[in-house]
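Okay, got some structures for you below.
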Structure 1
Amino acid sequence: MRSVKILISILFLAILASNVRLISYWSESRGVYDDICYLRQAHLFQRFGWQGLDTNLAHETDGYLAGKLRSIGYPDWNDATRAPCHTQTADGSKSVMTPPPGTGFVLALFPEGFQVVPLYALANMIIAGFALYGVWRARESVSLALAALFGLLSIYFMINPTKASYSMAPTMVVCALTGLFTARLFAGEGRRLTTIAIVGVLLGLSASFRIANVVLAAGYFLFFGLSFLIQRNRESFVSGLALGFAFLVGLLPVLAANLVNSGNPLVSAYGGPDTAAPHLDPAVLYAYLRDYTQMPVILIACVWTALLWRFASHDGVRQLTLLVAANLVLNLAFFATHPVFTQYYVIPVLMLSLWTLLFGSVLASGPAPALAGHKPDGPRPAEMLSRSPR
C-alpha cells in the first residue's frame, strides 16, 4: 500500500504544480467588482492597521478605489456614491463596504499589487497538504480510495469554482481544517473540550470571509442542542456552551467590523431587519438542480453520508454522519430559499461535509481510541446522543 500512496502523492503534487503555474498568470484586474472591494479592504489594513476595519468612503483620500475601478473600465469610477459593493448606513451618514473583513485581511498579508497569486498558491498548497494527510493516514484500501478520489477533487476545486471569488480561497482552507477537527472530535482523538473549542472558533472565523458562512455552524448547534435536551447533564451542557462561546470568539472580527461600519455589532452592511424574508424560489431551485458543478457534489455528499452511516464500525463515526446530514439539510435549505444563485454558494458546506466524512472514514480505519489507551476528559459525542437521560 505504501507504493500506491507514493504514486497518489506524486499525482497530487503534479496537479498542485499545474494549479500554481496557472495561478501565476492570473490578473488582479479581471473586471469583477467584488475583487476590487476585497483589495480595497486589504489596502485599508495596510494603510491604517486595525483601523482599516472602518471602510467609510470618507477615508478614500488617496484615489485607490477610483484607480482600481478605472483599471477595469467601470463607467462611474470617479463617482464615489456609485462604487460597487458599498452601501449607505441606516442614518445615511456614510458609505461602507458590504463584505466582511477576513478576505481583505489575508490579502493584506502579501505586498500590494501581488496579493491574489500568493494567496491562491498558498491556499492550494494547504489543501494539497490536507489531501496528502488523508492519503497517508488511510489504513484500508477503501479509505485510501476515498482519500485519493476526494483529494483529486479538492485540489481541482481550488481553481474552479474557487477562483470565482477571492473569499473562497480562505474559506476552503477553513472548511478542511474544521472537517479534520470535527472528525477528530468524534473519533475521540485529543481532548474533547479543546477540540470543540477549536471547531467553534473555526466556524465563527469562517464568517469573516463570507457572511453566509455563519450558516456552516447550524448543524453543529442542532447536534449539541439535541444532545443536551436528550442528556440533560453537566457534560452535554458544558460541551454546547464551549461550542457557543468559541463560536462567538471566532465571530469577533465580524462583530467588530459591524460595530465600526453600521454602528451595531449584530447588523452587517448587507442589511438588517428590513432584508427580504427567505422564500422558496423555483428558479433558484432549478438553477441548483441543473448546475453541473454543485449538484453532482451534493449527490456525492448525500450518498457518502448515507453509506458511512450504514457501514460505520465505530459509534462515533455514525454520530458524525448525523451531524453532517443535519448541516447539509440546513445549509441547502438556506440557499434554496434565498433568491440568489452563483456557481459556488453551496461549495463551502459541501467541502466541509466531504472533508469531515473523509477524515471520519480515515480515522475510523485505525484502532479504536479505547484500544489505543485514549482516555477522554468526558463523554464522546457518540455517547451524548445514545446515553439515557440522568
Structure 2
Amino acid sequence: MIDNELQTRRRFLCNGLLVTAGAAITMHAPSAFSQISRPNRVGKNLMPLPMRSIKFMKMMNIKYPIIQAPTGSTVTPELTIAVAEKGALAALPLTWTSPEDAVSQVTSINKATDGAFFANFVLQFTPKSLDSALQAGIKIVQFSWGLPSPEMIAKVRAAAVIMGIQVTNEASARAAIDAGADYLVCQGVEAGGHVQASRPLAESLKRVLSVAGDLPVVASGGIATGEDMFNYIEMGAAAVVMGTRFVASQESAAHADYKASLVKAKSEDTVFTVCFNRGWSNAPHRVLRNNTFENWESAGCPRLENSPGVNDIIGHFANGREAARYSYSLPIKGMTGQVSDAPMYAGKGVEYIDDIPTVAEIIDRIWHEYVVI
C-alpha cells in the first residue's frame, strides 16, 4: 500500500488539476462518474481520476482506465466485443492468427462495437497478420517481447494508428520512446502468462515513470481489484491492465476446468517457471502449479528433451490438434483429456478471484471498488 501521507498529497495535487479539467471529465468518464462524490483523506470531495488517466481515456476513446490483457486463445472476438462495449480497452491477440482470419476478426469487431480495442503482436514470433490488421482498420496496435522494426513502425504510422509497446525498465522504456510509442505498458513479474519482467511491478513502474515524461504509462502484472487499480494510478500509472481477471469471465474461451482452478487458487499456487517451453523456449511464465510442473520440478527442472513424460499427448483441442505435455498452449473450451496438466496461466492477483462473472459485472465491480476505497 502507498503511504497515506503521500496519497493525500497526490490527491490534493490531483484535485487542482481536475478542477481545470471541466467538461473533459464529464465527457470521457463513465456515466456514473458525475454522480460519484467521495471524501479524500483531507475531507474534500474529489473526482476519482487524475488528469493523466482522463487524457489516456480520451486518446483511447474509453470510459474506464481498464485494459484487457491479450491472453492468447482465451480471447475470442466475443470477449473483445464485451470488453469494448462496456467501455474498457479490449484486446485482440493476433500473433498466431492468419492474415485472412485477422481481417475477418477486425472487421467483425468494428461492425459489432464502437468501443476501442487493440491488436497485440508478440515479437518473438513473426507478426504475419500486421499488414492485414492495419488494412482492415485496426486503430490501436500493441507490441510486446521486443521492439517493432523500422518497417513495422513506418506501416503503423502510415495508417495513423496508435502504438503501444511493453516495457520493464528505464532502458526498454527509452528504446520504446525512441521508436515512437504513444503509450508504454509497464509489466511486473507478478503477471500471469509469458513475462518479460524481472522486477515487481511497483519497482518497474517507478523506473519507467522516471523516464517517460508526459507519455502515458499503464501498469500490468497481478492486478485484479479496484484497490490494485487505485494504488497503481496513485503511483503515476494512467490505467491498469488485467489479464487473469478477464480469463475468469463468462465470455472467456478458457476451459471450464481452467476457470475453476483460477477460482480456487491462491497467490502461492502460482509459480514463475520455464516448464512449459515447448514452442516458446526462451520465455519464463507464471502458471498455476499442476502435475506437469510438479513432476518436472521433482526431476530437477531438466531440459525439454529430458523431461518426464516429454512424449505424452495429454489431450486434443476441438479442432483435433494434439495437446502435447510441456506445450505453451493453454486449455480452452472443447479441449479433452488431461486438461489440468496443460499450462494454466495466472497472475498473482488470482488470490482475489473467487467467481466467474460477466465482463460487464467485472468492470462494474472494479470501478466501484476503485471509487469507494
Structure 3
Amino acid sequence: MAFDWLGRSLRDRAQEGYLRTRHCQHYEKDAVINIDGDHYLNFASNDYLGMRQNQSVLQAWVEGLAQFGGGSGGSPLVTGYSQAHLALEAWLADKLQREAVLLFNSGFAANQAICQALFASGGDIVADKLMHASFIDGALSSDATLTRFSHNDVTHADKRLHAASHADKLLASEGVFSMDGDTAPVAELSQLAARHDAWFMLDDAHGFGVLGENGLGTAEAAGLAHTDVPVLMATFGKAIGTGGAFIAGSQVLIDYLINHARHYIYSTAMPPAQAIATLSSLTCLEDGSARAALHENIRYFRQRAQECGLSLMDSDSAIQPIVIGDPKRAVAMSEAVRRRGIWVTAMRHPTVPKGTDRLRITLSALHQTQDIDVLCDALMLSAGEVSP
C-alpha cells in the first residue's frame, strides 16, 4: 500500500523520544500563556522585547486593516506592493544605511530566495555548521556547492573558502544562533570573506531589534558597515513582534532578487497592515528601554542560575539553553518544570545535534525579577526529579 511507512515512521520517532506534538495557545498577556485552560509563565517565546501586544503596534494593525483590508490582494509584482511596504523598506534602508531593502513573508522564504536566486548557475556556499534549516535547505536546493565549517571556527571557515573553486562565493553565518544563543565572530568572518573575494551574508533573525546601540542587530553591535556585510537578512517575527522578513543590500542585489527570486515573485505579498504594524514596532523600539530591560533580565537570570547551580551555555543573548543530552530526559524535564507553572520547550534532534537535546529558555523584556526567581527555583527542583 502506498505510504504505509508513515505510521511506522511516527512510531519510531516516539520510541526514540523525538515525536513532536502541538499545544494550542488560548491567549497570552504580559508573559503569561494559557494552554488548555492552565496558566504558565512563558519562557519559550521569541517575543524578546514584548512587542506582540504593544498598544501602539496593535493600534497600527487596526489602522492598517481599515486602510488596506486584511490582505495585500496579489503578488508584489502585480498589485500587492503598497505604500505601506514602500515605507517600511525605506525606513529600514535608511536606518541600516543600505541602498535597498526587499520584504519577504518569512525568514525561511528569504533564506531560500538568496540561495536559489544567487546560485542558479553554480558557485560556492560556505556556511556555519549550525545555520538554520531554511538556509541549509535553500543551499541544497540550489546549484551551489555547499560546505560547512565548524561552529564559529574562523580558521576552519578559512580552509573551506580556500578550497572553494568557483568565482562566486558566499560565506554565511547567523548573528545570534537560535539554539545555542551565542554570537558569531562577525567582524573576523567579514574580514575573511573580503580576503577570499567572497560575499559575507548574515542571518540576523535573533539579533535584529535586540543588539546594537539602536537595535539594528549584530552588524551594528560589531561596528560593521554595509560594505562589510553585502547581504543582510533579518526577521520581524522575533524581537519586532509581527511577522515576515527582509533582505538588505545594494540596489543591484535587490533589483536582481525582484527579477529572479521565485519566493518573492510567486508569493502573495505581506499584508499591508502587517507592514504598518512592523514599522510602528520599529519606531516604538527606538528609545531603547525595552532592550535595556531585556539585557538586565539576561544578566539577572545568569546570576540566579549560577547561584542555583544550573549549568548554562556561553550565551549573553535572550536564548539561554540548558543541555540535557537525551531527548526523553529533556522532555521529562520540560514536563517537570511545566507542573510548576513554567512553560519551557524541550529542543531535540533534528532541531539540535544528537546528544545535545536541551531546554531552550528564552527571556523577554516583559519578565519581572520574581518571574526569573520562580523559573530558577523550578529548574533546580525539576532537575532533582529527572534522573540521568
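Here, each number is a calculation from the coordinates, and none is a lab measurement. Just so you know, these numbers come straight off a predicted model, no measurement behind them. Cβ atoms are built from the backbone, for glycine too; each structure is taken alone.
Among candidates 1, 2, 3, the computation of distance in nm of label points 7 Å out along Cα→Cβ at positions 67 and 203 that gave 2.2 used structure 2. A value of 149 was derived for volume of the Cα convex hull per residue in Å³; which structure in 1, 2, 3 was it taken from? Answer by label: 1. A value of 15.3 for Kirkwood radius over Cα pairs in Å, for residues 75-210 alone, calculated from one of 1, 2, 3, originates in structure 2.
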